[in-house]
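What follows draws every value from the coordinates through simple rules; no lab data is involved. Since the structure is predicted, the reported quantities are computational estimates derived from the model, not experimental observations. Cβ atoms are built from the backbone, for glycine too; each structure is taken alone.
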Structure I
Amino acid sequence: METIPSLKEAEALVELLGSSPSSRAWLSFSCKDAQCISNGRRFSEAVQLAGRWKQLVAVGVNCCDPVLVEPLLESAGPHRSPDLSWVVYPNRGEEWVQGAGWKTSESKVCLADLSPKWRRQGAAWIGGCCRVSPADIAAVRQQLHGSK
């Protein structure tokens, strides 16, 4: 379950998940800055809440700027249940500008360069969302696993 903007929506989705007790899922939140999910609540609150739901295998972020991932995980790390892994799959780093489309950031970052830090922070699943290409994912894989 992904791109969740609020705790209320997360609660509704997990309640629905409860109707299929053998199913497992992760919750991935959209975030507006280095501390908060899209509706303004702290990401750490979302992580703490996720720890109460036993059908979840991971909690994390997606559809956000990749430079936000590290501080988001750091801010919420103390609240993550030991039973939950991190899942992260940010955008490529470009910004959506209404009426103009995608605009490349002046300080474009490379997901592959950031991914080792996310792994050290405990991310079990690392990928990409908007504008991330197969080549970007291949570079992340190469960075994390070498030429296997």
Structure II
Amino acid sequence: MLSKQIPLGIYEKALPAGECWLERLQLAKTLGFDFVEMSVDETDERLSRLDWSREQRLALVNAIVETGVRVPSMCLSAHRRFPLGSEDDAVRAQGLEIMRKAIQFAQDVGIRVIQLAGYDVYYQEANNETRRRFRDGLKESVEMA
């Protein structure tokens, strides 16, 4: 038997797809988990969460309160598609906008940690310029937060 002195969580993608957040959190609780890590990956479906209305965000908060299962962290892997280190200014700007939206979303729903991947670009060849742009993007992101 696991001791409940150490909270145990599950990554959202390890749960069945298509469930609403209330059902997802209820399932996590039934399975014995204390928290769920949210995924905002490069798919349009998960990216659209960053544009949720006030009511949709409140529904998530209410599901957290109702179930007692926290959502304390977000895995933000959308930067695979929109890397902060991109040499394409439009792609990089979109990456920074995703970061801005993710920070606001996290503040609105009580997420305390946004986990980022540590690569400057993913689908392109990295170089000194992509690494510099990535570092600058991280600095801008810290200022946003």
Structure III
Amino acid sequence: LFHNHSMLIITLITILVGYLMISLFFNKLSNRLLMENQNIEIIWTILPAITLIFIALPSIRLLYLLDDLNKPLITLKAIGHQWYWSYEYSDFNNIEFDSYMIPSNEMNLSNFRLLDVDNRIILPFNSKIRILITATDVLHSWTIPSLGIKVDA
């Protein structure tokens, strides 16, 4: 729906600009009031602003709908600390644990460097899950590479 709305606005802009360009190229007359007309300057300042508002409002609505999750099965809170993550399952009597990255010298051949941790989170399959991601000190990036999820906290 948003794409149809945006495409309609872009098509109208293209037709208007094309018409104005063609009419200016084939018009031999010049109007001296066209060069310094306050009304024209107000119009071509306000019309693009209104156009941007008509594009931005549905876009902002869709952006907030992406994060809206009704009745999740589990809420997981991921808190980024310097060098480790803390997790809280707030739905189950406040289960909390810390997750540290496995050092390179303790890794097996089956481990992934910089991706494996000592305590992994366990999430149900095929369910709605709300994950709240925050940080306590610096900017952190929480990711699940196999699912293509990456969120900055």
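Once FRET efficiency 1/(1 + (r/R0)^6) of positions 49 and 129 (r between Cβ atoms, R0 = 30 Å, to 0.05) is calculated for all of I, II, III, which comes out largest?
With respect to FRET efficiency 1/(1 + (r/R0)^6) of positions 49 and 129 (r between Cβ atoms, R0 = 30 Å, to 0.05), the highest-scoring structure among I, II, III is I.
For distance in nm of label points 7 Å out along Cα→Cβ at positions 25 and 65, which of the structures I, II, III scores highest?
When distance in nm of label points 7 Å out along Cα→Cβ at positions 25 and 65 is computed for each of I, II, III, structure III gives the biggest number.
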